[in-house]
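Okay, got some structures for you below.
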Structure I
Amino acid sequence: MKKNTQWLAGLFFCISFISSVSAQKDFYDTNTIQEVRITFEQKNWRYMLDSLRYNGDALLKGRVEINGQRFDAAGIRYRDGKAFTPGGRRNGLFVSLNYMNDSQNYQGYTDLDLSSALRDPSMVREVLGYEIARHYVPAPKANYAKVTINGEYYGLFVNVETVTDAFLTHHFGTSQGSLFKSDPNTVEQAPDGCKAKAYASLQYDKDPACFKFHFKGSDNADWRELVELSRVLDESPEEIDRVLDVDRTLWMLAFNNLLVNLSSYTGQYSPHYYLYNDGKGRFVPVIFDLNLAIGSFKNTGAGSDLSTNELLELPVLLHADDVTKPLISMLLTNELHRKQYLSHMRTIMAEFFSSGRFEQRARELQSLISDAFSKDSNRYYPVEDFNRSLLETIGTRSNIPGIVDFMQKRLAYLEQDESFKVVPPAITDVKVTHRERFSTQQVTDFKIQAKVEKYAKNVRLFYRFESSQDFAESPMHDDSRHHDQEANDGIYGVVIQPASGSTRIEYYIMAENAKAVNYEPLRYTYDRHSATLSEINQ
């Protein structure tokens, strides 16, 4: 009987443990506020962190608790960036959980990046900005954390996922590629032989030392890869697909322009983006530091700071002819790339701004954090500014736009731009042919059709059979010879033979007319059509 009781007790413990783990919400769940408690042995920890920040990236040992889970011998320092203020009451924090114990992590995350949300009275720019970006491309997760240090409430911070091994493995399947972080040196003179004032713009220089001056690289980074990217941009743009994920780059550039995110590649000095070699020889950009998006940073790199009205009317094709911004000017010189860039802007406009989704999410996030913000005595802005920050400009000198009001006016401006008055080709009625009823003949290929309107001149199917594969592409035809019904009836078709052993296809469609391109599905980067041979043979 005693053994049975012990066995049942053990079983109950296991079930309870498994239930508690499965019920544990993701560390970056935007519907929750995390609790981070830091304890230092030193009473003068502010002075210690100031000193370490001045002298490099060294960490101060401390104990950290995240939502009640304890981590001894973690490492803490003040966060990099312009938000650092010596002796400041609200400096952002970087926390290394595995500082002295490699096995320490929280839900697989080894680092915490706690942003102070400089120049963002709404406290929403980062969390919502990353949410929008993640809808289309790999980007960090973000939510909020209440931080306590040595028993005192240090403040409400934005909790941003770090671009480290866990992030890279999740999005790209490997963390072994070269990772570069733009870190433009705006103080010192560039090394001899390097272009002056190139910063992190990727202007071509032959010497890796020129890039080491404006970028940080991972331990395994091969700086020759960055040199080659800049060379191709400058000398061989026809090879760009070999060294750069062009489509994801266009998404980043569209995001930056639409949301007037000028503390980025698009703005002065080209800061705040990563480049990761994805293991296939191509660089993929990853954005970060969005607290200055939506008009909070005001310089494009050409001239002085812009007024709010000038920011609202930021040109759709900003830097398209600027050779000092080759990632923009080289890509947008290509007619198809320019159409894709505009299509991506159109998609974000429709899904987040015309729909009202942006305002709804901004209000939801502010409602979530309102109490924690009001209790933060170290906050940058008073509660009344927080409450006005969606619809009104904050600060007589800083003039930080209300994010909802700004984006409503930005949308109204863009909708009047000729680029967005063009009607892209509509793609509808996408389907895969199934085996005919009562037929005994098995279907062994994928016959895909779609209806395309508005004078399409080019319709292409992008497809793959395994999630680890790159997408192949094939033209779709409207000539009655490619499973497309009658010629010139607007029904396009293609027949795809599966690779040996493959039984599933994943695909999306791009259609191009003289002025624009369109995709089906619109969010094809993550949401795609699929079919299996077993399904179409039922």
Structure II
Amino acid sequence: MSKHIEYKNIYIYTSLAIISFGLNFYVASKGVFPVDTFIHYDNGYRILLGDNPVKDYWIVHGFIIDYLQAFFFKIFGNNWYSYIAHSSIFNSAITLATFFTFRLLKIDILLSCFFSISFAILAYPVSGTPFLDLHSSFFSLLGIYFAIIAILKNKNSFWFFTSILLCFAFFSKQVPAGYTIIILSLFNIYLAVIKKNFRIFLFFAAGGIFFLIILLLFLLFREISIYNFILQIFLFPQSIGASRYDTYILNIKNVILNFKFIHLIVFFIFISNFVIFKKNKNYFKSKNFEILLIILIFYSTTIFHQIYTKNQIYIFFLIPFLSGFLIYFNNQTFINFKKIITVFVISLCLFTTIKYNKRFNIERKFHELNNTNLNDSISAKIIHKNLKGLKWISPYFTDPNEEAELIKNFLSILDDDQDEKMVISQYNFFSSLLNKRLNSPSRTYDSISYPRKDTKYFEEYQKYLIKIINNNKIKKIYIFEPNSKYNINHIIYNYIPDTCFEKNKPNKHSLVLKIINCKELK
């Protein structure tokens, strides 16, 4: 009997791993939104060429993800499949962790499978390709799972791993992980005090200290300036984050209606816990209450981040996640309509999974492709063999062949030019396709990617940009931005005057700036 159960578990875990990996692997190759799709493509490969984030290109987040992507390129080669294997394996890992946690909570095995598959559909496939917010959210969620295991198993050591995973989340992207770290730290202290067990806090603190020591040694080993690291990861993002909160307008739509199904499940979780509370005088000392607080921490910080971010909504994976916990709490109530609630939450989860699968995985709304005919896509192999497997079409061009031809021509120009050069483009793959260091100064070039004129830290970035140009003996700066609204002043001229360049415009989509002698670059 035990062997039968063991084989059954192996079969289920293997099936879930294959399903979650395959779903993301398939969806990831359906169209592109260049600035988001390729955000870690070149930067992962640049690390293999000897570059480092912070030191050789400006970042505001994504430090961990670039190195993870470098690892995947190193193991599986420089190609599209290696890129999406990264996010697909991540989707598998978080799905398996979700299933394991549900089973630990003694949720029925079929329901655990159902909610886990729903989770796999709504988790990483929303983007498909490695993306900052998703890595940050899912590393945080793994930390949440370890915290739940620590409570269920009374194993303080799991708080050590919770802390490490939250650090990984933070250095993938500071938010939402930062919010989770602050509130979960307070919860950890609260737990240590009420249980009179300070080993809970010591393990949690030890995990964070251990991570920071390893990080410091890593920065020293890679010769990355600690000052620049603090500037790019902490100081500059803090300066732009404050202004975003000040200018954002809250309303019923962006707080309630956009997340109505998520809020509805949380409402029923409160109802279930109220029923449990009525039957249990020691409820506030129970594991149920502690688990409730933990999932509310993750729910509230994720919702808060989503409300204030300018990205597409990506947090509908909370529906199957919270549904599983609703079943867990519902199973411990003694109400007559318990089965009705179970049927309701299964139906709601199924309905929303179908709804958001269509919106994000079929129509690809997250990457702005919902108004694009994906059937018109072409094989990206015609651009470069390393992009084999990607079905190319973007929101910028109705004819993907036109866009592909522009990219191929630009690749050819770069390949023919033997001078040291800098490339600025949201098509973040030229360095990896040409196997050359192209010295891009930033990962992206929107208004929050680096300090703009008349903002704090402007002079820091100006010095940083000039240093990259001088240290690498750059002769030309190539700018390739089809259909971009980027202003050349915001990219270059605000930092280095136009008198330092001879300008050549090969076509309406590209610009070449040849550097001439000027005092600003000395």
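Read-outs throughout are calculated quantities, based only on the coordinates presented, and are distinct from any laboratory measurement. Remember, it's a predicted structure, so these values are computed and weren't measured experimentally. Cβ atoms are built from the backbone, for glycine too; each structure is taken alone.
Points worth noting:
- Value 19, calculated as percent of Cα pairs over 44 Å apart, assigned to which of I, II: II
- Structure from which 1.5 was derived, distance in nm of label points 7 Å out along Cα→Cβ at positions 406 and 478, options I, II: II
- Which entry (I, II) yields the derived value -19000 for helix-only ellipticity at 222 nm (-39500 (n - 2.57) for each DSSP H run of 4 or more, over all residues; to 500): II
- Structures I, II were shown, and relative contact order in percent (Cα under 8 Å, 6 or more apart) at 11 was computed from I.
- Source structure (of I, II) for semi-axes √(5λ) of the Cα gyration tensor in Å, for residues 30-109 alone, computed value 21, 15, 12: I
- Distance in nm of label points 7 Å out along Cα→Cβ at positions 46 and 134 derived as 3.3 - corresponding label from I, II: I
- For FRET efficiency 1/(1 + (r/R0)^6) of positions 278 and 398 (r between Cβ atoms, R0 = 41 Å, to 0.05) computed as 0.60, the structure of I, II it came from: I
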